[in-house]
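Next come the structures, one after another.
Nothing in this text is a laboratory measurement; each read-out follows from the coordinates by a stated rule. Predicted model, so just to flag it, every value in this text is computed and none were measured.
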Structure P
Amino acid sequence: MVLRLSELKPGQAGVIKEFQNNEIFLKLMEMGCVPGETILVEQIAPLGDPLSVSVSGYHLSLRLNEADAILIELNN
């Protein structure tokens, strides 16, 4: 099942499949968000923005619009 990263709940993880926004593609790639990497949602701010995620050994904060652009496949 392919979802947007922004649709995951804390504790859920998935594998990055692709990006839908070419404008932030390079920025996300530089932060370690590359296709094939597992990404874990650690926390979501009380108002839903930003999200705290773990990917490639790093902890990142992503804005909601950035998380909307990352398509992931849920881990079973």
Structure Q
Amino acid sequence: MNVTVAKTPLNETQIFLLQAFARMKSEEEKMDIQAMLLDYYRKKVDSEASKISFSNEEIEEILNSHYRTPYQ
């Protein structure tokens, strides 16, 4: 896995997560925390996605649109 190091200082949330992961004793604990974080963000995405509403006509227009840059 490639890891990119940020050149900015860590914020409070990042430090909190690093400390939490540093205390873990097993792979199972790590996987549990990862699952909780993924579930949290899945719920946020689902919540935002539920706010989006398209009519059938808009959906058809999107499906039939071509957004590629034409070659010259």
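Of structures P, Q, which gives -4500 when helix-only ellipticity at 222 nm (-39500 (n - 2.57) for each DSSP H run of 4 or more, over all residues; to 500) is computed from the coordinates?
P
Which structure, out of P, Q, was log10 I(q)/I(0) by the Debye sum over Cα atoms at q = 0.11, 0.17, 0.20 Å⁻¹ calculated from, if the result is -0.62, -0.88, -1.00?
Q
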